[in-house]
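Read through the structures below before going on.
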Structure I
């Protein structure tokens, strides 16, 4: 069995943005325990985001459902137990994570409180502020409470994502092959939100208007990025938006997407993983929070110049939530004018630079809608 000071950080649930918002925790733990070796237990799909992170010594990959099956749980338990970890920090848990670190014999176990079924298994219990009325703190700062429970002194000022020169060169070659010259500038519109979408349910007409507004305001080509499953809907957006659209949905892996984003001048995106990727890479970002269930303060881009766009009116029923929405008409409350104004402000740097107070912009698109928080 391995010896030395070793820390296990578990973030096996959630998406790309959840993992990136957890990266300040790795930095805080490494600062508090300089000699520790940090291992991250994360989902297969998100694990590439940790490549090259100097604070992370090892990665244990898991499928989203592994911990919820007996076979997957026992397999993961066997891996974790052999490592003889000194401490475990579970950034978001259900019962399997709590039992995993307990049965593995890890002496120091940090996890959330308020769970009758399993919080008693943690030696250090963290009050999750977002569950007690806090809608303003950024999720990265909420996650840092787990590191603070071990005495770490840290602030949530940025997210961490590392690219190597070879990856950046690969992105340059990819862009060249599709007719984009990065030195002349290009912008990205990632119009997905990490949920199943179709041309019938997704607001392709409205998003085509936003894409066209982005092209017209910036004078730059617009790359439409997304997964292979989103290709049909995004093809409709590209066709309706007209010239200057480059649909690369399903044509890049995660790391190549990150490298392409790093070379862009601006990213427009509903609340989803690419917005946090752009923030981690210092790319100016327009973040659309169109749904009533979104929390703009909690999930805003962190560590880059940004604007947040929210509807001035939600044209849907009070019971509508993103998982069962049939038309996503809420996004129609984000105007093309708001996108143009936000793009103009960011590209001309008429916006605060993190970590100074951040700029927020409502959907009206005029100067009265901009305020400092």
Structure II
């Protein structure tokens, strides 16, 4: 029996769905080896299988604090793992055991989220992030990425990773049955986006595109749903300054409200400039929505012909796509049918099985 440690501290974060689904499946996939799952304080996940145990740790997901670095490395050495699977690229610089690391994308290098941070503080943090990213990949025995796009991007950025990279697709959850509840919006006919408003989500191009079509379709609204933060406040300010009508920013929406939006939208629009896998378009497909989305990054690889594409760097291209889908119910119906076929190509169970196989290769 070998000992595998899985660092799942990111499980409850917005980018933690792959490791969350890995834990949902892992107990059924390996009855032979011993597992220790590292979780952040407050995480309630608990195993059912006897060969799994949980250890709660206090370490931040990203930290260059020397005391945390040393303490975390010492903890790992005390656990005596045969392999450690890190679900993010930041881990102790002083740990030198066998490592499998999951790298979701390289978005932070082009689209670092400074927010309200001081420029100098942000620059120091990014320097630390780059150091951990480089060191993590240098030390890793295997690097798991979610798409061929990310694999190519990573090898181009860090040529020394060639031969270490294992591409494993993520998946999308089956729609959960929530009681549909209308959010506090006025729109009767709308298209919508859900997610954060980080710069690479490209909401300003979407808003500019909507201004080109709003006079043609005065009954149509654009709904932007996502937890209000620094970036959404900037988006609100942009809409207010330009005095754009028929754009509603909901803030955080509950599962029931999101379910209602999927049920009632004309179609889902996703203008992102950078993704590692791109779950939101697949999630919309799973909820029987037609999807209009970017033709760049990993999205064409994942969505194939099941969506209507536009150039996300050109608001006129986005506007033309909006017009096409608004005016063609038949196209929307065809996209919904294609979407239902597309989501069947991906499976969390298959992803988990391939991750476990990658880990077992090092045992």
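Here, each number is a calculation from the coordinates, and none is a lab measurement. The model shown is predicted, which means the values in this text are computed figures rather than measured ones. Cβ atoms are built from the backbone, for glycine too; each structure is taken alone.
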The value 14.1 for mean count of other Cβ atoms within 10 Å over residues 164-171, derived from one of I, II, belongs to structure I
Tell me which structure, out of I, II, gives 2.5 once distance in nm of label points 7 Å out along Cα→Cβ at positions 4 and 76 is calculated. I
Taking FRET efficiency 1/(1 + (r/R0)^6) of positions 36 and 220 (r between Cβ atoms, R0 = 41 Å, to 0.05) as the quantity of interest, name the structure among I, II where it is greatest. I
If helix-only ellipticity at 222 nm (-39500 (n - 2.57) for each DSSP H run of 4 or more, over all residues; to 500) is calculated from each of I, II, which structure is the one that comes out at -12500? II
